[in-house]
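In the part that follows, the structures are each spelled out as structure tokens.
None of the figures in this text is laboratory data; all of them are computed from the coordinates on show. Keep in mind that this is a model prediction, so the values were computed, not measured. Cβ atoms are built from the backbone, for glycine too; each structure is taken alone.
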Structure I
Amino acid sequence: MADTAAVKTYRYLRISMVGAVGLLAASIAIERSEVDCWQTSVSAYYYTPVRAIFVGVLLAIGLCLIVIKGSTTWEDATLNAAGMFAPVVAVVPTTDVGTCWSQEPGRFPVTDDGVADWVIANIDNNIGALLVTGIAGLIVAAVIASIATRSVGAVAEVGDVGMRLGLLAAMVFLLVGAAAFVWWDDFATRAHGLAAVLMFLFLALAVGGNAWERRNDPTARTYFLLHAGIAVAMIAVPVALFPFGSSWAHMVLVLEAVEITLFAVFWLAQTREYWNETA
């Protein structure tokens with residue numbers, strides 16, 4: 001296979017996602033070296049010097065999940081959904097600041113009067129920007145799809161049912177997100193947790209769908225078993241750990257670390273599998 005610029009870009013984008021996870025892990029490790037404890041969740045590191053890396057990594061990963069096309073319509077749709085929730089996790093901070101910082105946060109998200117003004121201001125600005133950009137991106141995608149389907153000899157991919165359903169799903173997502181942002185009174189305190197759960201759920205569904213596509217392919221038996229095992233683990237681990245949520249302070253941190261690691265293993269394996277793909 002010729003290593004064209006497009007192929008190299010595809011490879012580097014896939015690898016860069018794992019690199020982004022490594023960047024976040026390194027930042028957390030450096031913060032951990034400054035103290036003798038762990039935060040209660042990865043999200044709680046937002047209130048430590050890790051903040052900039054945490055937000056940047058989630059934004060980058062969300063963008064990559066959207067722009068990298070999945071191998072099937074199902075995988076593409078579920079990765080896109082996960083990619084849409086990742087920025088929400090990034091810009092709507094958890095209200096659990098934890099108890100372990102190298103530098104105590106100068107501001108806390110919740111005060112005696114409710115959610116702090118600075119949190120509301122940040123969310124209003126950032127979610128507003130995400131919605132505007134999302135709508136613009138949806139319009140551009142629709143225009144590109146329309147032009148491509150009218151072109152002589154164009155591949156039917158962009159005009160098929162999968163593409164149309166994808167655009168429709170993205171539109172529904174943006175409308176529901178906008179409605180929640182405007183009318184959901186608990187958006188500032190609940191959106192982060194809900195978005196995180198849905199992000200990991202859609203990642204697990206993407207892995208599971210990938211395994212399902214390989215169930216009858218004898219040449220991909222190893223990948224089928226690996227991906228199926230990862231998908232099952234991504235669902236089973238949260239179920240198994242859930243009962244310990246009220247008694248184990250670091251349950252969420254461990255759960256997030258496990259989920260991220262499992263998906264990273266899947267992503268690396270899939271990258272290896274598709275390394276020589278030309279289309």
Structure II
Amino acid sequence: MLQNSFIQLPGVGLKKEKSLWKTGVLTWKDFLNQNEQSKYQASKDRLSLDIKTCKSRLFEEDITYFYNILPPSESWRLFKEFQDSCLYLDIETNGGDYYSGFITTIATYDGNNIKYYVNGKNLDDFINDVFDSKILITYNGKSFDIPFIESYFNVKLNHAQIDLRYTLKSLGYGGGLKSCEKQLGLSRDGLEGVDGYFAIHLWNEYYYNANQNALETLLAYNIEDSINLEKLMQISFNMKIDNLGFKEFKSVPYSRAPSNLFKPHFETITRIKSKLSPNY
């Protein structure tokens with residue numbers, strides 16, 4: 001999609017970009033191959049130079065360059081060209097804020113491998129691993145996950161980010177990650193009703209009672225979040241492409257979701273739910 005994009009260029013907005021597409025200028029190559037002179041030739045020449053810069057930066061796989069020049073609402077356009085550099089990320093916490101709280105578990109998925117990190121075990125390994133990726137894909141990560149990670153580890157994550165909360169909202173889907181999943185037909189076998197608040201109680205059950213079943217259920221939930229982010233990203237991207245209305249713009253294929261490394265423990269979930277009634 002990047003090579004179909006002109007919105008990152010100075011003076012080009014969504015309206016002007018769409019007018020270019022309607023005239024048959026669908027790619028950077030189409031723009032550069034225009035031969036006829038225009039009364040706006042000076043402006044056209046400047047845009048040509050900018051497009052040549054974009055071509056060079058794309059060849060260099062300079063993700064940061066495109067992330068910085070694209071409008072934040074259009075960051076989804078990074079996905080197709082750079083999906084091999086994406087990391088789907090989700091954290092769980094003890095429910096505290098950035099100052100009094102702490103991270104309990106982190107789950108990541110890069111499209112091939114699932115990794116998980118547990119407080120008191122291998123949580124610090126996350127910081128070494130996260131810099132292997134260049135784009136972080138989250139749900140509400142700009143407001144929660146990323147600032148919490150930066151505060152907890154005292155580190156700055158300078159990655160490009162695609163926050164699906166805003167991408168999905170622009171498509172008409174809201175109400176939180178689980179709500180968006182349901183609206184889009186994604187299921188969570190064995191984890192229905194488990195949410196971020198419930199995850200706090202799973203951690204407490206593990207930490208205070210040494211209940212390994214509770215930890216495995218928490219990790220199953222956390223990993224499911226990160227796995228589902230890939231599907232939501234692909235769905236969102238393809239919906240965005242469809243909404244543009246040009247058949248020449250190509251969608252991305254849907255990946256087969258990997259198997260979760262852990263299975264939720266029904267008895268543990270039922271017992272905690274009974275303690276939390278009537279909320280659950």
Structure III
Amino acid sequence: MKILVSIKRVADPDNASKLKVSADGSAVTSEGLEWKMNPFDDWSLEAALRLTENAAEKNKRVGEVVLVSIGPNDEHTQRIIREGLAKGAERGILVEADEGNLDAGVVSVILKAIVDKESPDLVAMGKQAADGDSNVAGTALAEKLGWPIANSAMRIMTVDDGKTLEIQRELDTGVATVKVTGPAVLTTSDRILHPESVQNGVTPDGHQYAKLEVGGRYASLKGIMQAKKKPIDQMSIADLGVDATKALNYTKFELPPARSGETTFVEDAADLVDKLHNTAKVI
């Protein structure tokens with residue numbers, strides 16, 4: 001199985017206090033920001049690695065994972081791709097682009113061009129990005145490809161000798177189970193990190209992955225050294241011959257109002273309800 005995993009670099013959510021908006025409100029400035037792999041994409045990478053390995057034999061690879069990242073060709077993007085390679089992916093692709101000229105529609109057009117070149121069995125990505133939160137790129141890509149899509153996957157099992165995926169999708173009100181015959185697009189929820197969330201028919205069903213609380217696996221020292229030699233193909237949007245014109249343009253950004261830091265004590269439940277309703281105006 002060949003899986004293409006889309007990974008995006010985002011400003012580290014743990015350092016959101018460093019975000020600044022330009023004086024005219026037209027853009028978010030990147031000065032001083034720390035960059036990391038979009039955590040939602042990290043979940044998809046973990047799912048892809050589990051689908052293409054025999055974890056009972058020291059994570060022996062039985063498939064191929066190819067990373068693709070769209071954004072600036074700088075040390076930050078390169079580092080994030082190398083991080084994914086160190087975790088186990090075989091190779092990377094970097095499509096150089098100005099982040100200010102990207103939206104979900106443009107990303108889906110670029111990814112389709114990469115899919116046409118790579119012919120993967122599965123495309124995996126986070127259900128959303130930690131910065132834009134649009135939850136659109138995966139669905140837009142599937143529509144352009146004419147492929148089925150399973151969003152918010154929380155459990156994946158291969159059936160029919162690996163030709164079909166049985167996927168449990170996380171819903172607001174429960175769980176839906178679907179069967180998808182590839183090629184297909186997949187987005188994941190954080191519950192894909194649970195120890196028993198992926199069964200690929202190669203790793204013994206009784207194997208238990210380590211419990212992951214926040215993100216995917218850590219890279220081993222061996223993986224970090226191997227990643228230095230793994231290839232990253234670099235190309236431009238022009239090389240792909242696609243129209244990357246944005247359809248969505250942001251007109252203004254505003255930071256939330258600063259918190260006062262004032263602490264209010266209440267006498268009883270009735271006083272709490274009164275202050276929440278009349279002072280905070282949240283109920």
Can you say which of I, II, III returns 12, 33, 33, 17, 4, 1 when P(r) over Cα pairs in 10 Å bins from 0, in percent, for residues 147-250 alone is computed? II
Working back from 5.9 (distance in nm of label points 7 Å out along Cα→Cβ at positions 227 and 267, computed), options I, II, III, answer is structure III
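Name the one structure among I, II, III that distance in nm of label points 7 Å out along Cα→Cβ at positions 211 and 235 of 3.0 was derived from. Intermediate values should be presented prior to the final figure.
Numbers: I: 0.8; II: 3.0; III: 4.3.
Derived from the structure labelled II.
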Value -24500 of helix-only ellipticity at 222 nm (-39500 (n - 2.57) for each DSSP H run of 4 or more, over all residues; to 500) was derived from the coordinates of, among I, II, III, structure I
When distance in nm of label points 7 Å out along Cα→Cβ at positions 75 and 171 is computed for each of I, II, III, which one produces 1.6? II
